Structure P
């Protein structure tokens, strides 16, 4: 049975998380939580949803806003999602207050245009051996975003509070990007943030426990991660190159997402 879904069009803004990097379809193309959310909205509404995704991997928050807000407004969507800042937090000079102010300016533009806004909170990285160093700044940024949502009637996708995301089985081997299961969980969090029912009440329940790694297994796991993912990332930082250099938005114009089943 169709559910009350007020949105007929949805545009996603962001970086690799919203692009869906490491959540790949059979053709090797990124899917991601935003694509999954668009499908959920169409299924719930029982009618097609017009969907665009402007996200580009590697983008810092300011380029996301500078490059994507204008095109998103031009599409005149009923709903947009804004999620960015994770790449900024990996840089020591990131200022969460300045970042939040930039997001607020974008939210005001969308709300003045009559567009509903879904704001993504940063994930709690307390279990990551390196990214946990950004935890305090991410928390400040998130609190600011919650205040912005309250002031302007926006919605919150609360990834910070998701218990399931503390399990590395929901992440790609790079420990920076979620896998398909992780993105599926995020899409459920987005539904909840929009005031819709999740597919299941236990959507954020932790996975069944697994045996702890031995010291040798943990050493080998971390060594492979450093070799295969940390070293290439550091190389890009030294060269001042981005994984998204030369790329354009994933889906810059609307495509119709029809209900399934």
Structure Q
């Protein structure tokens, strides 16, 4: 809230400076609220009232804008992050990151080990069936991680690694438990995953924007607790800012968010 009022006050100062610079003083002299006061006093009062009126209008407009806006851009030295509401599967003219589990499971269904139809990965596989995932993995020359998955001792791949599939980038993400359910490790491992992901994106983005969902905000569970979409977004943004691997302008990273009750673009950074 302090940021909201500070920004509103800054905008008001800019507007009022222009008003006082270009509007003739005679305009402030015409309305005499205090009949017994001098001309200078009435001008001062009118200027103060004008400032208050502009400040109130700016606050109202700013509040409406914050409520209805669908995206926000974070800029830094040599990078841009656009955080926006939407459906990543409807994005085009970009490289889409689609997060799979550590074994790149492609079977969609209701069994514990299946990809859930409601997830981003499930919706993607229904629309874009993959009949030979192993061929894509081999083409990308992606080597299995050390150790087997807890689920049926399958080959697993390091979280954050990418496999190209046309313009889409399929990502190894959630670890699997013995029943094949996604169980996403600790906060430290999540940060390690993001570090690997930024490096992989740097390798594959190929002069295109890259769109990612808020990783971990679906059905993936964390060891200690379930993190909210707001908390996960703050972690992702902070990790990207600190990474030495970034998408070079004019291209940028898009983080596509779902509209949920406990999430707001206006609260980005509050959970850090």
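Consider the structures P, Q: one of them gives 0.50 for FRET efficiency 1/(1 + (r/R0)^6) of positions 27 and 99 (r between Cβ atoms, R0 = 35 Å, to 0.05) as calculated from the coordinates. Say which. The read-out comes from structure P. A value of 20 for relative contact order in percent (Cα under 8 Å, 6 or more apart), calculated from one of P, Q, originates in structure Q.
Matching task: 1.39 is the computed value of Cα Rg over 2.2 N^0.38 Å. Pick the structure from P, Q. Attributed to the structure labelled Q.
Just so you know, all these numbers are worked out from the coordinates, no wet-lab data involved. Since the structure is predicted, the reported quantities are computational estimates derived from the model, not experimental observations. Cβ atoms are built from the backbone, for glycine too; each structure is taken alone.
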